[in-house]
Structure 1
Amino acid sequence: MQTIARDTGRHQLGFQPLEQEHQIDSLAIEGELPRWLSGSLLRTGPSKWDLGAQRLNHWFDGLAMLHRFSIRDGEVSYGNRFLRGKAFRAAEQTGRLGFQEFASDPCRSLFRRLATLFVTPEITDNGAVNITRLGEQYMAMTESPMPVVFDPQTLQTLNVQAPRPGTLPTAHPHRDPASGALIGYTTKLGARSKYQLFTQAPGRPARILASIGVGEPAYMHSFALTERHAVLVAGPLVVKPIELALRRGGLIESFHWKADRATQIYVLDRHTGERVANLDTDALFCFHHVNAFERDGEIVMDLIGYDDPGVIDRFYWDAIDAESRKGAPPTVRRYRLPLDGRRDVAVEQLSDHAIEMPRINYARCNGSAYRYAYGIGDGPSNGWDSVPIVKLDVDGGGADVWAQDGAYPGEPIFVAAPESPREDSGALLSIVLDAERCSSYLLVLDAETMQERARAHVPHHIPFGVHGEFYDDPPEVEQQ
């Protein structure tokens, strides 16, 4: 990737690669960590975009790097490693992509592209989007059927893959707290494309619960789950599957925004797969849902919505270098979905604060009524002047903010305090780029007051990441 000059925006350091791997036993800490806080924050994100013979087109496409912050007995250790799946190995050996990524393409022949779609898929396993756990397997994921299992303590890639169904499964599966099973959806592309709802229990293959035929599938990144229902929101960013074979370019470049089309909303019984409702609303693009729950005969669904998909274009390198603000800003929206046969969908804006990367007290509130959501301010919409961490009161619309000049935080991950009656009692963990020191740190906030508790300094910068999870002390993982 090109070197970014110092006189560009200070946040640009977050888009610089990190190629060196580290293991640091003890980080310097300012402040005092909560005594109860113990476990590991695992995160993934893109970290290398210049492969030698090919420079990738989009921030999303960078080779995945795993990061681990382990908190024990008031100390913090840190480690990072590349995810060494088949996508990484192909790039390392050839200096080029071996597989199609979100917005970059390995420039295959027409025959190979046709074969990829209809005969023998060559699917990336570059898990730069999210991390989840299935049984004792920790997996890094992207929007492909091939998550990669890694050791949560050493971050070593175990080269064990736990396949998921379809062509484009979500990288945001939900977890069933009772069984530990994952619940997700996939888009199966082909001559007869389908949206499929599936569940996968530890140690078992995925089981399809529902299948919905669709002519031009929509790009979907996440979905909503309540105690009884799953909700798929298919906006009008759609593709004709044959175009994926005939057109050069990354995956998303074959999708087209059709603003005159409605957004289709499918409500499914999450246990039986039965179609409960087909609804529609105005054109909508969404990366991330916040939460959903059932109340008074309807589903209340909160998400981060855009009036167009311009946010995708902001993260091509030319747009990053130009600090582009093109495209609609995000808004926190509430949709009310009737379950009694009516088709009218009500929508309202919950807050004037534009956020992304929303998180909640997931273990306590996912699928049920809640009050608080946390996210990061939308940097591109603000011209990257500042990026705060925001706590939203979704009932009253108010917000509390943590912000500091020259600080650019990532996704704030909520960790609940033990045995607390309050929904917001706990800590927020965020990896922050310190533009003044040209390095990063793990920030620990009190989630109730939004006051800083501590920060653990890393002696180098960490590129902007995507998603992660906090886990209690992981068990030893047997090498495979």
Structure 2
Amino acid sequence: MEKISSDELAIDRKGRARLPSLDVAHRAVAQRVCDFNDICIPLTPEEAQFEASRCVHCPDPAPCVEACPAHNDIPTAMWLIEQGEFLEAAQLYRQTSSMPEICGRVCPQEQLCQGSCSHIKTHASVITGDLEAWVTCYERRTVGVKLPVGESSGKKVAIVGSGPAGLGCAEQLLQQGHAVTFFESRPAPGGMLTYGIPPFKMPKEIVFCRIGDLEDAGAQFVFSTTIGKDKTIDDLFAEGFDAVFIGVGSEIDAPMEVPGEDLPGVYKATQFLARCNVAAELLPEDMRQRPDVGKRVVVIGGGDTASDCLRTALRMGAEDVSCLYRRTIKEMPGGVKDRELALEEGAHYQFLTQPVRFIANASGHLAQIECIRMALGEPDAKGRRRPVPVEGSNFIVEADTAVLALGYWPDPVIGETTPGLETHKYGLILADHQTGATSRLGVYAGGDDVTGPDLVVTAMMFGRRAAAAIDDYLKAK
């Protein structure tokens, strides 16, 4: 369908900009906190068309495209959706993204495409991420999704980890005709997409459907196998793989290193989210029992994981759920949208508060958290003001459960067991950010195990770039 002319669009831009945003409707709070189901009420086709019609089609380079790590052609997608060409829009997204139905859900759009929308100065921005997710899920519901597969190259690639980086890499390699086998340490695929993101934020079937596309295209999966422990990178080459991509993420919970951290009732965020949000059959046997969170839950940290833990605790039946953060709301690294949803659902925040000790009751279970008030001092290396303890300001917070959402470290095991593979910063793999090439020939890496904790879309794009380099390597081999 022919696009509107530039002259017509110039006349139309003011009218488009004045259209009110529909935004995405959510289920009522009283209803949604009682289950773990998706909180979003899907747009209708007519609503999707209306929202897309608000796009004013900025001249190239459009700010939303520049802000998207995948550089999705968002203005053209908006035009196609506006015209009802939903399948064409979905196919456009799939040209530049390996998982648009996922990124449209979990990307912090307010910091990326949506936050760069020209509307934002005077009107609500176009809900670009929600439309990306909607139109690609529409495609799956109506005609299905089939990944094109290239003619067999006879080459085999081992992908270590089945999170966003590994999935992005595999999706590209399969289209080049290379055989792909995933080695996943957990009993199910998806990495943090499956085990770290609660279903009320993104239903698991969205992840499993995309993984199913890769399986239909020939990808193989080996579960409950930790590379570096059960077998090594060298073992993979000995088994006949021509190249290896490492995409294991950075999923070791950072410790707090205060007294009482190992008390019963004190959880690391990864374990807490997995045990509360993942079906028992997808968990290791020692994690299948749901936590008894009690009435009072305290989450420590300020990122998106902290918001996920707060909202999960509310759904687990806790009556008083609060977040302790040592800086102010201005310094919180997590997305505004998730924080607002946590507040709406009943969570509370205590800022400038630092736990210094976990205290047990007579039976040895967590009962209290000793905290100290903080003040903000001079900026640190990242520009955030340093929290400084206020002497003599200690106080007690009652708690039945505490969840530590303090960030993540890499697992050093692969670096320690792979001769010639250079690492740094507690185990992060040294790799070229454009190709994923490491110091070891034939070994590539990407995502959080290279960058440290980052976005799903960033890891996915790292995997796609590495796939291009692996393809060149295999063709030249």
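Coordinate-derived values only; no laboratory data. Values in this document were obtained by computation on a predicted structure and should not be read as measured data. Cβ atoms are built from the backbone, for glycine too; each structure is taken alone.
With helix-only ellipticity at 222 nm (-39500 (n - 2.57) for each DSSP H run of 4 or more, over all residues; to 500) derived from the coordinates and found to be -10000, which of 1, 2 does the value describe?
This figure was derived from 2.
If you rank structures 1, 2 by mean count of other Cβ atoms within 10 Å over residues 164-171, which sits at the top with the largest value?
Once mean count of other Cβ atoms within 10 Å over residues 164-171 is worked out for each structure, 2 has the highest.
Suppose distance in nm of label points 7 Å out along Cα→Cβ at positions 76 and 428 works out to 1.5; of 1, 2, which structure was it derived from?
Derived from 1, not from the others.
Which of the displayed structures (1, 2) returns the greatest value of volume of the Cα convex hull per residue in Å³, for residues 20-187 alone on calculation?
Going through 1, 2 one by one, volume of the Cα convex hull per residue in Å³, for residues 20-187 alone is largest in 2.
Quick check on the output: 13.5 is mean projected area of the Cα convex hull in nm², for residues 268-435 alone, derived from one of 1, 2. Which one produced it?
This value belongs to structure 2.
Just checking, which of 1, 2 has the largest value of mean count of other Cβ atoms within 10 Å over residues 44-51?
If we compare mean count of other Cβ atoms within 10 Å over residues 44-51 over 1, 2, the biggest value is for 1.
Tell me which structure, out of 1, 2, gives 71, 62, 44 once Cα extents along the principal axes in Å is calculated.
Answer for the origin of the read-out: 2.
Of structures 1, 2, which gives 4.1 when distance in nm of label points 7 Å out along Cα→Cβ at positions 260 and 388 is computed from the coordinates?
Going label by label, the one that fits is 1.
If distance in nm of label points 7 Å out along Cα→Cβ at positions 36 and 364 is computed to be 0.9, which of 1, 2 is the source?
1
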